[in-house]
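Only the coordinates and a few stated rules stand behind these numbers; no lab work does. Nothing here was measured: the structure is a model prediction, and the numbers come from that model. Cβ atoms are built from the backbone, for glycine too; each structure is taken alone.
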Structure P
């Protein structure tokens, strides 16, 4: 936990789930200069006289050091060859606010937990609350869906969600039809005096497809998101330079720092000044 501006925040978790190695980047650079024979890596030298087979490709992908890449990165600033190395990170527990910051980094592949498909629990809690705000707050607190950790503050967030949904219920004639799956509509009448029973029945029933389409407006940038991001090494250099900086938004700085922790040294040596 970290206390920032009087609010406690949880930090994200990061795992490196895939990296392609630096060998392809050296192969690309050697192709530019036709200098395979000058490599300290024997498998790269062999590319000059033969096309790589499967075993050679495996060796290339397992290369740990490259003097040429180091020179190109730090002496000649020829960074385009770093685009041939890619790293993929699984990120859990960052915020929607960080997601917006990520969108400013153009060259990345990003797949994010969808609010369109993953809000059914929240909506089920509201439908099951039968107007009982405290019931709703307690259920949503159990979802651990915010990066903020102060329960008093999160109760305010959840209370605002309840108020927005109550307003929408008053203004939307077919509120239940957009809230729960058609096969679960009968449960609203069946458990009309039993909030817990209705909640359990809705949770165990068929989920409403795209339920978030009607309710995205109720959540804030404080909500946690999970995502997988893939950067080429040149873009990752830019990301770490900008986001592991005191000038960066503190939540994305935390994320960049966690990503750095799980990035192997062979990559960091090429993108972070020693």
Structure Q
């Protein structure tokens, strides 16, 4: 089902970044059931999609929540549903769990994977609306956000019928427009800095970039795994989808980085000198 903007859309969207955060107590452990994972450095065991994790208890709580990293479940600590879990549990399925109504499990789990994508789009669009300098772009962003919210308010069947590919294309287009605006304001000088290619999707794994001015860099989808970004200025840098696993962020300034998420910070290593956006939090495992 296509999503059409401006058909009786509210004048402004209602979901803010504050409401796009997980509330596990209001969720039926959908991330622990709907999603699957394979045994790896991030997960200690295999788990097929659509099955409860072996660490899930009867109250939809994780029995090893405070020991996930040492028990081999680091992947769980860096997952963010952007608040989709409570939306699906309490709104789309009216607070009735898949345990109470086993027949809803498949539809609920599928809806969760879709709504998570919608909430992630809303997370980025919320920032885009505050970072653009163009009133027309700001209107387009708000209009698209409102349309996404309306779609989720029409029920699970309508959500599952959405054309996600089309939505991703439209959201990606406006996010790129805003990225170009923001990066240009930081006087980005090109895609190569001191011999290092700063381009979308760049392979910068393990690179030593310490103290380099990376403001305005286009690092969309870049592989920054274990890269040394200590004391770097990342103001205005586009980090949409960048892989920051084990990246060293000590003393780096990410306070005005573009499209940064909590999951990216959770996967990295920082310290008390790392500056981050006000609507994100320093992970508990960060140490000086």
Structure R
């Protein structure tokens, strides 16, 4: 039996989250049963491979409309160089920002909640410089001010009942999830679903209460408009920070279905989507398609 006070508080929190703020990044579920398409492009040229992957699905203009405010969340959590493959490659972030502006975006913010000191992570990764050259700047999320986050109820959550998500992500006209594909000692792999943890206030809760299920629960209320996976080089061991064994892959994967994108990305490491706990759990939640036989995979060799 739920106490009356708790019930009322939950209902009020949901109504505030639903009506008092724009929630363009929120989604109960992206759905299953629909034919989904992802693009996988291969080339050594970062600009060319990113453009090819996007164009295979209709071009950046499919998502970015004139006057939009775009928020990109790359994985730039660690003070590692680009060649160490712990972060998204700076050239990919740079070109994605440029493509958004070319498509007519009013503004583009690049946000991250780094694990290492933000100046070191953004500097050593070379992402801060790449972002500035593209005409914007990195914005760091932190524990300093919880007012930067909004508490959102998680109706489908098996562990998460509510979660604090960055206000800037929720208020964006378009939220782009931009992970780097790499190994992870606790989550097995970091891909699109795991990268969304960089938008929340309390990551420690996920690690203590059930990492895979919490990641899957989060995906029921936070769904990006676009996912761009950096698989140009893969950190195969000692992830998420490394250093470890790196394999050059020269791929960029693009899609709108978090589960399908992650299920394909997992194959680059010798796994299936069903092998990765949070991917399977997100599928069970109805977030997306895990069976790659039901996914239209467009492969482009530039």
Test item: relative contact order in percent (Cα under 8 Å, 6 or more apart) calculated as 26, pick one of P, Q, R: R
Comparing distance in nm of label points 7 Å out along Cα→Cβ at positions 217 and 257 across P, Q, R, which structure shows the greatest value? P
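From which structure (P, Q, R) was distance in nm of label points 7 Å out along Cα→Cβ at positions 49 and 113 calculated, if the value obtained is 0.2? Please report the intermediate quantities before stating the final value.
Details: P: 5.5; Q: 0.2; R: 2.9.
Computed on structure Q.
19.6 is what came out when mean count of other Cβ atoms within 10 Å over residues 89-96 was calculated for one structure; which of P, Q, R is it? Can you show the working numbers first?
Details: P: 19.6; Q: 16.1; R: 23.9.
Label of the originating structure: P.
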Taking Rg/Rh (Cα atoms, Kirkwood Rh) as the quantity of interest, name the structure among P, Q, R where it is greatest. P
